[in-house]
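K.L.:
Listed after this line are the structures, all set down as structure tokens.
Bear in mind that the values in this text are calculations on the coordinates, not laboratory data. Keep in mind that what you see is a predicted model, and the values were worked out from it rather than measured. Cβ atoms are built from the backbone, for glycine too; each structure is taken alone.
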Structure P
Amino acid sequence: MLARMLDGKPPSGFEAIVCGVGPGSFTGLRVAVGVAQGLAWSLDLPVIPFCSLMAQALGSVVDLSPTPRFLLSTTAAQSGLLYWRVFQYQDEVLQAQGSPQLDSPETVASCLSGNILDSLVIVGSAAESVAPHLTTGATDRIKVEATRRPDAALMLDYVMANKSAFQGIAPELLAPSYVQIDIGWKKISEQPKRA
């Protein structure tokens, strides 16, 4: 992927490396962070952590007309739960309304107030699980984009257009945003016996 991205050119002239840090899949986040750290160390560059839920919401900001005022970005998690975060788009800036959360679809729907529901797009792999739990009549006003996923090119474009809003950090400080502290991991000795 890196060779295809560089298209035979050396990686000189880079200012930083932008990395999606989650929340999301434990393994996927570790791989992304590890690759970004390795590149950053080898090229002596800072890294810019980027919320994967925001990267997912950016696609709707770019593609939809009229541009939605509020976006609920979702990613399916374990046991019927989902990672989620609400964003407001105003004056060409996508502003997070709180930190990433992990909840049930019912809880997420109960956190969405009336003014958000008037101009909301729900994106991501868990989008369709939230919509049925919204208040009566709200589903007619809401657009659901369940196939929307984070887009690295949109992350980069957004960082380049809003450089003052993003701070580069040393590679060793880059860490995944797990949100879910108890990931249900167990040692082999603690796992149930398999037949």
Structure Q
Amino acid sequence: MNTSTINRFERRKQRTRDQLKQAAITLILEKGFDEVSVQDITDSADLGRGTFYVHFNDKEDIVWTAVREGFDVLDQDIRQNYYGHEQSPRLEYLVWLLKFEYAAEHRDLFMVMFGGKGASWMTERIVEYLVAAMVEHMKDGSCFPHVKTQPEIYAQVVMGGLVRLIQWWLKTPNDYSPKQMADQFFEIIFQQPPPLIEA
């Protein structure tokens, strides 16, 4: 198989995955996580159930894949735009600000995912993802260089608190902006005012 054939195959495979993910997210936003089945997703994407299971294990897998890929893009943005020149604790603040902005931008999806039967597994996966990223950054010295606690323990506390705060913020009526939430979270963790950033 030549390179162009492989590339066509990979592009077709990615288009199919994207088609399924888009159908899943659209349906979940319309009907709620608990009310959507794999059959609903494949019907909406005009694809067979067999095709679904080539790419994903189940409904939870396809939704988490879509959410995780969004986090991957966000993490890549952080690495490219901040890690080269920002230092702790300003770096942590900017990362948290981006996460609150991301949650606000995808509020409808997170509201659906943090409610119903999907809430516990989605929360667990998000925490695990964020903890793993934070542990990596603590070990390379880019964030929390002053902390003596083991990264695996400290990251559980910080990221668990961050996700719980995002859940509360999205589900509870309030007028806090992403920046105000990042400011308050920073003050809780660092016990000092947040750094100034350009408007």
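K.L.:
If we compute mean count of other Cβ atoms within 10 Å over residues 61-68 for structures P, Q, which one ends up with the highest value?
P.N.:
Q
K.L.:
Please state which of the structures P, Q yields -0.79 when log10 I(q)/I(0) by the Debye sum over Cα atoms at q = 0.17 Å⁻¹, for residues 13-92 alone is computed from it.
P.N.:
The value was obtained from structure P.
K.L.:
3.8 is what came out when distance in nm of label points 7 Å out along Cα→Cβ at positions 29 and 157 was calculated for one structure; which of P, Q is it?
P.N.:
Q
K.L.:
Given a computed value of 24 for relative contact order in percent (Cα under 8 Å, 6 or more apart), which structure among P, Q does it belong to?
P.N.:
P
K.L.:
Quick one: helix-only ellipticity at 222 nm (-39500 (n - 2.57) for each DSSP H run of 4 or more, over all residues; to 500) came out at -8500 when computed from one of P, Q, so which one is it?
P.N.:
For helix-only ellipticity at 222 nm (-39500 (n - 2.57) for each DSSP H run of 4 or more, over all residues; to 500), the value -8500 is produced by structure P.
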